[in-house]
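Structures follow.
Where a number appears in this text, it was derived from the coordinates with a stated rule and is not lab data. Everything numeric in this text was worked out from a predicted model, so none of it was measured. Cβ atoms are built from the backbone, for glycine too; each structure is taken alone.
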Structure 1
Amino acid sequence: MTKKDIQVNLENGLEARPVALLVQEASKYESRIYIQSGDKRVNAKSIMGMMSLGLDNGEALTVSAEGTDEKAAVDGIEHFLSGKTA
């Protein structure tokens, strides 16, 4: 399992469009990917789960992945949340 703490760096946080793009990014990978914020942990490939987090710009979260491409998955999610591809 690969885990990493990441800070959201998206101007408007994770609202509908960025969440949809994040789910698309997560779906590129075979690994199971989870995002945790506080006590809430959701599947990063679930649009409803991701929307339920309601993350704002600057918030901290933990991304974890388990599977054959887990490192690439965590790196891809980190790259997306850094605002470089949003």
Structure 2
Amino acid sequence: MNKAIKAFKVISVLEAVSFLVLLFVAYIHRMPEMVSVVGRAHGGLFIAYIAMAIYVSTLLKWNFKTLAIVIFCSIIPFGPFYADKKYLP
């Protein structure tokens, strides 16, 4: 498997976990000081996810609809896990 696809899978998992942690910290525990720390990490991973999705879409020759679905999955909880299983080899 291509190194870029493996890297995207890792970033996808990290982005999904960071989003879930952010939601957990923000809404369950209401710890605003931790939200800023986790939020920054999640923001960086989110940007990396989008960039890697665009790059991987060229490698796997996704059409625009598939790329849009994969990007949309990044904004819903557990979405990147779905995208990983459905669209990545």
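Odds and ends about this structure:
- Test item: mean count of other Cβ atoms within 10 Å over residues 8-15 calculated as 16.6, pick one of 1, 2: 1
- If helix-only ellipticity at 222 nm (-39500 (n - 2.57) for each DSSP H run of 4 or more, over all residues; to 500) is computed and equals -10500, the structure in 1, 2: 1
- Structure (1, 2) behind the derived value 11.2, 32 of Rg and Dmax of the Cα atoms in Å: 1
- Structure responsible for 37, with relative contact order in percent (Cα under 8 Å, 6 or more apart) calculated and labels 1, 2 on offer: 2
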